[in-house]
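So, here come the structures, one by one.
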Structure 1
Amino acid sequence: METQNYNSRKAWYVVFILTLANISSFIDRQVLSLLVKPIKRDLDLTDTEMSLLMGLSFAIFYTLFGMLIGRLADRNSRRNIIIAGITVWSAMTTLCAGVGTYTQFFFARMGVGVGEATLSPSAYSMISDLFPKSRLATALSVFSLGIFLGSGLAMLIGSGIVAKLPTEGMLNIPVFGEIYPWQMIFLYVGLPGLVVALLLFTIQEPARTGSLQKNGETVKLSLSESLKIIFKHKKAYLLICFAASFGALVNYGCNAWIPTFVARTYGWEVPKAGALYGVVLVVSSALGVLVGGWSADRLVKKGYVDGRLRINIFCAILCICSCFIPLLPKAEWALLAVFLPSFALSAPFGAATAAIQEIMPNQVRALASSIFLFILNLIGIGLGPTSVALITDKIFHDENAIRYSLVCLFLGAGILNLVCTLFALKPYREAVLSK
């Protein structure tokens, strides 16, 4: 059923505000990749310990709280849940400026994960209520653009800040006292999130559409009933989840380690590598996510029931073919060539989320999204940075061999992404046609 009373201006304004929130969350999330060297030095960490700060510390609570929040978002004001979440993640990011030990840092990053767990399940559900299905992949792709813009801006803005910070000594900051210079960046990226929280008050909670009805009334579902509906087409649902997750594995692994890879392999300073990588990431991923969402909607309009998944076949192949990039002889070539996997990894994301929303009734959309994000982030955030670090530390035993770890990442996760997508096509068609 198409969304009734579709108001284009109102709908796109909501998407704009939610995208700003998404950008803010990913700036907070990705900025650590520029601080590997000083954090390792000052806290005396290994690559693996550093990867846990960038990945698992965040992913543990992001994924666990995500399902609880998804359930709440199916029953309560999604806008208010997001406002509370932005406030929490901004505050916890700011608190990272005052941590003094690895344990404190780890728990602060967990807090960031709790706050950010509110955004995507609630936003997916809201956007699905505002747009007709014929435009849903495009709308969700614009929201997903925040992931890649946030990651790229974290590189660009963070590189500029890092380049201007002192490399030695301590800074004395009111409230926090003496802190390392690199901790200032958490103040710069954490506090603006509170402004985004205020902007959320300018939008209204949309009316829910596409709910299960009985005798003209919306059916209220128990948790077990909700899970039964979500897993009615479990093969299609889980394969979409895992395909997206293996794409995220490459994405988070690259975002976490490419600036460090360029510094170690080619001798560049991390701020210089991060700045150029940020430009490439913003341009390629912005183009990819918009083209991917638009193409998916076009395929569906042309009669391809599985059009939202077909996009990922080409993209997974392009990711696999990108395995040569870390072996290029010059830093400039490698950073420019990153355009290919960045485009490929961003293009199918909005279409994949739209595919899941399409086969779910309103009462379970946020919960279904939160389970999708649980799998995606446990694999993507939890294992992406750490997989590269473990291969470097445990297999090659040489931090300068990180280029070969990235080759393994492109090949292994890219192949798994492609296989899951191919196996998902038939059951997804059956799920859509059975509605």
Structure 2
Amino acid sequence: MPHMTISLVLGAAVFFILGVPIAVALGLSSALVILFFKPVPNMTMIPQLFAEAATSFTMLAVPLFILVGNLMERGTIGRKLIDFCTAFVGWLTGGLGAVNVVGSMIFGGISGSSLADTATFGTILIPRMREEGYSEEYAGAITLTSSCLSVIIPPSILIVLAAAATQQSVSRALAAGLAPGLLVTFLLLIPNHIICKKRGYGKKHSFSLKNIADKTQSCWTALIAPLIILGSIFSGIVTPTEGAGVAVCYILIVDALIFRKLSFKDIWICLIKTSALTSAILLIATSSAIMNFVIAMENIPQILVSLLMAVPGGKFGFLILTCVILLLIGMTIDASPACLIFTPLFMPAALKMGMDPSHFIILMVTGFAVGLTTPPYGVCIFSIASISGIPMGRLIKASAPFYSMLIVALALVAFVPAISLAGPGIIDFLTR
């Protein structure tokens, strides 16, 4: 009987009910279990686990990518991406909706943060869409659901966290997010086209190669940012952590030194916001390390493997159950702690089923990315509702067609591993 794990879960549940933050609830309940059951002679291993989780070189990428998102939110790169996408796809039916989706994909190739995406696109594009005749609920819904692209397309903070938590290759995991991100982009464009054509949303803009060329020339500093960041990582020139540093330096050079659009005050505000969010994520990571130690002491991963292996339908049944669990977890727990807690728990079963670890990491991240946009706990819902003033009920209702496409994307990522493995395969071929 796994007495320690049961006590840990019950203790954490009590703390959650009392309103204690997730990180504190996990850490405190884990520490109390170790103190009471004494699985080790003394408590000195707790600070050791804290230190190992907090000082990981891979984890250093997290605050750097958070800083990138905050800098983009206040600088010019996000606005330039929107201007370019408007010229590139704005002439389509539902043009600004397509701009929202494609822009989020490119934005995600720099920042890796869905909250930064909602802050940038919610502030700029929702008012523009209202002016062009889109309903405010629709403008908010497509901004909300497309924001999940920022944590699927590399360099994604969630992918870094999941790979670090399972001790898998961060570079391969990031590469595995390329094709799924493109898939989600395509699927979200389908309901946008159908709904906008039916409701007559948006103004008609003529296609202009000259306009695209002009915008490419004026926005080139924004467009080459993903190429520099991802190219340096996938070519092996830098590690993902160093790539995050490259991204920070690039934005500071472009927006602070060349165009002088980021003042010292702006940078200071970004550093403060980054510190606050990083502290929360690292506290979750360190608390999860203690929790995982307790769980490992009672061989829970092995027990979980046995249970999941017994699911009817073999690998097919395992994937169905995993997708359902991911959606349920994503609806109730924030994506960052979910990645840190559940990816290490499910990974042994996935490996036993013969799944590629990079494929499974992307499956987990895609499920949690959907959770960022869904009720009741999707943080991006709160962000969009706060920015736009749209009531959450109306926002969620308008998002239904896009939610259906996200679920289709999750199913395709789960059952067609070639989608996730296309990126690592290409990188392996090019680096031979």
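The numbers here are math on the coordinates, done by the rules we state, and not lab data. In this text the structure is predicted, and so the values were computed from the model without any measurement. Cβ atoms are built from the backbone, for glycine too; each structure is taken alone.
Out of 1, 2, which one gives 2.9 for distance in nm of label points 7 Å out along Cα→Cβ at positions 62 and 294 as computed from the coordinates?
1
Any idea which of 1, 2 comes out highest on volume of the Cα convex hull per residue in Å³?
Numbers: 1: 127; 2: 148.
Evaluating volume of the Cα convex hull per residue in Å³ on every structure, the highest lands on 2.
One of 1, 2 was used to compute mean count of other Cβ atoms within 10 Å over residues 110-117, and the result was 29.2. Which label is that? List each step's numbers first, then the result.
Working: 1: 24.5; 2: 29.2.
This figure was derived from 2.
Can you say which of 1, 2 returns 1.06 when Rg/Rh (Cα atoms, Kirkwood Rh), for residues 134-341 alone is computed?
Working: 1: 1.06; 2: 1.02.
It was calculated from structure 1.
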Item to check | Comparison of 1, 2 by FRET efficiency 1/(1 + (r/R0)^6) of positions 190 and 398 (r between Cβ atoms, R0 = 25 Å, to 0.05) - largest value held by | outcome: 2
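One of 1, 2 was used to calculate FRET efficiency 1/(1 + (r/R0)^6) of positions 54 and 182 (r between Cβ atoms, R0 = 25 Å, to 0.05), giving 0.15; which?
Numbers: 1: 0.95; 2: 0.15.
Comparing all candidates, it corresponds to 2.
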Next on the checklist: Looking just at mean count of other Cβ atoms within 10 Å over residues 22-29, which of the labels 1, 2 belongs to the structure with the highest value?
Outcome noted: 1
Checklist entry - If FRET efficiency 1/(1 + (r/R0)^6) of positions 70 and 206 (r between Cβ atoms, R0 = 30 Å, to 0.05) comes out at 0.25 when worked out from the coordinates, which of 1, 2 was used? => result 2
